[in-house]
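Several structures are given next for inspection.
What follows draws every value from the coordinates through simple rules; no lab data is involved. Every value quoted in this text rests on a predicted model; they were computed, and no experiment measured them. Cβ atoms are built from the backbone, for glycine too; each structure is taken alone.
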Structure 1
Amino acid sequence: MTCIICGEHSNYKCPTCLQPYCSVACCKQHKALPCTAPPKPQPTEPLETKDQYEFPTEDTVPLEKLKLLEKSEELKQCLANPHVREILKVLDSALRPDSLIQEYMQEPIFTEFVDACLKVVQPPGEAEVR
């Protein structure tokens, strides 16, 4: 770091504005000028409190529909199966989950889980609009 007053190497920072200075003399010169604290980073809002997605696509499921998944008893029954939970853990940590999903779609227990999800977010009779 270099001193904001003289440009020399600095080992100190102003406790208010965090700008570097190298000596008592440069600190006094800096303090003669008004300084303010740097702006604090704004915390990001968690997804569940947002009204919409930041980058929606045509396949994006509205958040209000996703929240309905919590209430699905059929989905809860599927998630009670440890094999389904293990598949979901593998998918969550996979670098390429899309290829794994195709493989898991051959397993009846996983397709049952997927069907339970789809019944909630896209009930039968709700026309798919494209």
Structure 2
Amino acid sequence: MEGHIGAGSFVYPRRIFEKLIEKTRQEAASQDPKWNNSTFEGSKMDHKIKLLKDYLPDYLIENRKLYAILSKGIHELTEKECLELFPKLELAIELILDEKIHQQERQKKISSVKSFVSATLERFKS
């Protein structure tokens, strides 16, 4: 089995990528009344990312072809090529997740300030 470690190393990052897209699709579907799951499901990953552009980290949108590299690694590249590419792919996934975490933290701060302003203005009315 040692001969399949290169291509196998692409499986987990690809799953992370796919799960991020799916979680974001769910977010978009819950927030956008015009969201069309049929269009999304019938699309290739590149188009799915474009459909989710308002919800995904900019780094992922700019580097959406990363998924094509992950897929090519699983299906077409040699073990040696996969092992050579893996460190940079891992770094790219980390950057995407870092930006996603930053987005979530920023959204929490925004919500907190909105609540503060609303509650404080309500208190001042009394």
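Starting from the value -12000: which structure in 1, 2 was helix-only ellipticity at 222 nm (-39500 (n - 2.57) for each DSSP H run of 4 or more, over all residues; to 500) calculated from? It traces back to 1. One of 1, 2 was used to calculate FRET efficiency 1/(1 + (r/R0)^6) of positions 38 and 70 (r between Cβ atoms, R0 = 25 Å, to 0.05), giving 0.05; which? Computed on structure 1. With relative contact order in percent (Cα under 8 Å, 6 or more apart) coming out at 16, pick the structure among 1, 2 it was computed from. The value was obtained from structure 1. In terms of Cα Rg over 2.2 N^0.38 Å, the structure with the greatest value among 1, 2 is 1.
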